[in-house]
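Enquirer: Listed after this line are the structures, all set down as structure tokens.
Bear in mind these aren't lab numbers, they're just calculated from the coordinates by the rules spelled out. Model, not experiment: these values are computed from the prediction. Cβ atoms are built from the backbone, for glycine too; each structure is taken alone.
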Structure 1
Amino acid sequence: MEIRWLEDFMALARTRHFSRAAELQHVSQPTFSRRIKLLEEAMGATLINRQTLPLSLTPAGEAFVELCERVTRDVRETKDRISDMESEASARISVGSTQGLFSHFYQGWAQQEGLAERLQLNLKATNWVGEQFLDALDNGECDLVLCYWHEDLPWKDHLSEDRYEWVTLAREFLVPVSVADENGQPRFALPGTPEQPVPLIAYHSRGFLQSAIEGHLNRRKLPANLLPLNENTQSAGIKALVKQGFGMGWLPQRMTEKSERFGSLTRAGDKRCDVPLEIRLIRLREPRSDNLLTLWKKLENKHV
């Protein structure tokens with residue numbers, strides 16, 4: 001049974017005339033009559049008394065027309081709700097964020113800016129590495145990218161001003177940390193020596209942060225003497241291994257809160273080893289929607 005058959009029957013109940021009802025439904029009378037007959041067969045009852053002029057409804061038809069009105073009303077209201085939901089979803093702006101920034105920056109920032117209802121996180125982004133975020137902007141997988149930025153990114157030249165725009169939302173430091181020993185001192189401390197290098201839980205070489213650490217240490221001429229034991233794409237993975245005492249690592253300052261499960265983190269080096277970063281929001285210079293452009297102008301005015 002089709003919804004249009006119910007609409008046919010309601011038109012017939014109103015007009016009590018096959019030809020006029022067919023005209024209202026924009027079909028030929030034979031087609032209309034056939035659909036009413038199919039409806040009666042589906043219901044297993046005669047719904048129209050064809051022996052009266054004008055036509056009349058049988059008792060079964062009277063009961064059925066009430067059902068038709070309820071069903072078609074429910075379908076119409078549901079379609080309207082779905083349409084509203086689709087409109088709201090299409091109006092949302094898709095954001096690709098690194099996992100660390102999503103966990104420790106994005107949600108607070110979006111709430112503070114009053115943007116939480118207008119933005120939608122692309123969960124695929126938690127598996128992206130480095131320049132894959134720019135690729136996602138290019139191919140339409142997201143409208144905005146939230147990421148760390150610094151001058152030592154090996155692919156920073158890809159961020160052409162001809163193609164992309166960005167605003168700096170905040171600044172951050174990567175801080176060297178280790179678990180503490182029984183005296184409250186870092187178990188693994190900078191600098192190490194060539195004979196006894198410091199075990200390091202490192203970031204993935206294609207990500208945003210490892211090149212920042214290496215570039216900073218080289219510019220400041222800080223002999224760290226590190227022994228990389230592991231590479232992680234996510235700050236959370238580094239934090240977990242550092243807290244379990246496998247080595248030291250650099251974490252965004254926002255992530256260095258204390259933890260009772262694995263023991264407190266403590267500094268593994270002085271502030272000369274802190275690596276400065278920007279937190280940037282990036283978009284294509286040619287926006288894909290007016291909603292995005294309106295949001296962007298608001299952010300630009302606030303973060304000039």
Structure 2
Amino acid sequence: MQHALRLDGVVKRFGAMTAVDHLSFAVAPGEVFGFLGGNGAGKTTSLRMVLDIIRPDAGSIEVLGKPPGRESSRHLGFLPEERGLYRSMTALETVVYFGRLKGMTAGDARAKGRELLDRFGLGANLKTGVDKLSKGMAQKVQLATAVINAPRLLILDEPFSGLDPVNQGLLEDEILNAAKGGAAVVFSTHVMQHAERLCDRLLLLAKGAKRFEGTQEAARATLPARLDVVARQSPAGLDGVESATAKGEVGEGWTAWDVRMAPGRDPADLLQHCTMAGVPLRRFEQHRPGLHDVFLHIVGSAEARA
């Protein structure tokens with residue numbers, strides 16, 4: 001099986017509103033795939049179709065090589081945005097219950113549940129009722145229910161929402177561990193910092209439609225490169241330079257310049273062209289755009305056109 005998850009031309013409408021608009025992408029085993037978009041972009045609707053909670057109006061979905069349904073559910077893990085646990089159950093009972101739902105034997109579910117809760121710092125709270133746990137503890141129990149079956153496809157919908165920095169780190173470690181174990185991990189978020197640390201590839205969604213899919217480097221390449229340059233004369237007019245704005249004199253005839261390269265041009269070309277044109281340089285520093293900048297550039301532009 002080449003892909004753990006594949007969507008092809010998926011459409012979902014609610015009345016006159018198109019929530020998901022001809023969405024296509026695929027996620028391979030062992031890959032961490034960021035599903036990024038603002039509120040109302042269609043992320044949760046897409047994931048609910050993958051989980052067979054709702055059905056698409058058009059297009060097709062394959063989960064572990066088959067249509068979504070009960071047969072593949074035992075190999076899935078899901079952490080919903082809206083957390084919910086049975087408050088009358090203990091922490092261990094809760095995790096075991098979800099393990100049993102996913103086809104595990106009672107013994108295996110109990111052993112794995114104990115291991116997970118101990119690893120998450122809840123070894124002393126196995127018999128504590130969920131209603132007695134702090135919010136952070138309860139969220140770790142919910143995480144344990146998502147990974148107890150060592151899922152081949154792990155889906156996390158806004159998983160970092162409400163987590164403190166310590167538990168965010170715990171979740172990031174679990175995401176990376178799952179991928180190292182061969183699971184395909186799909187997580188939706190609107191917080192770009194988590195995507196920067198975790199994603200092998202990402203998809204940017206706006207108004208239900210895909211605006212970008214690829215690696216982080218490819219995403220950053222959609223923005224013009226920005227450089228801080230100290231030179232004796234303006235780099236404006238050199239091949240590949242879109243603009244050069246003087247920021248001020250730095251002494252002895254040198255000037256600091258804010259240089260923007262034309263889209264798709266390699267900043268290293270500027271060094272070559274400065275040498276060829278006889279433009280002396282004292283400093284050449286590239287500013288690497290963050291995913292937040294990329295998100296605003298791609299998604300903001302798409303929403304402005306809508």
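Enquirer: Mean projected area of the Cα convex hull in nm² computed as 20.1: which structure among 1, 2?
Expert: Working: 1: 24.9; 2: 20.1.
The structure behind it is 2.
Enquirer: For the read-out distance in nm of label points 7 Å out along Cα→Cβ at positions 226 and 250, a value of 1.7 was computed from one structure; give its label from 1, 2.
Expert: Numbers: 1: 0.6; 2: 1.7.
This value belongs to structure 2.
Enquirer: Follow-up question, since we're still on this one. Comparing structures 1, 2 by FRET efficiency 1/(1 + (r/R0)^6) of positions 58 and 186 (r between Cβ atoms, R0 = 25 Å, to 0.05), which one has the largest value? List each step's numbers first, then the result.
Expert: Working: 1: 0.00; 2: 0.75.
When FRET efficiency 1/(1 + (r/R0)^6) of positions 58 and 186 (r between Cβ atoms, R0 = 25 Å, to 0.05) is calculated for 1, 2, structure 2 comes out on top.
Enquirer: Quick check on the output: -12000 is helix-only ellipticity at 222 nm (-39500 (n - 2.57) for each DSSP H run of 4 or more, over all residues; to 500), derived from one of 1, 2. Which one produced it? Walk me through the numbers before you get to the answer.
Expert: Values: 1: -12000; 2: -10000.
So the calculation was done on 1.
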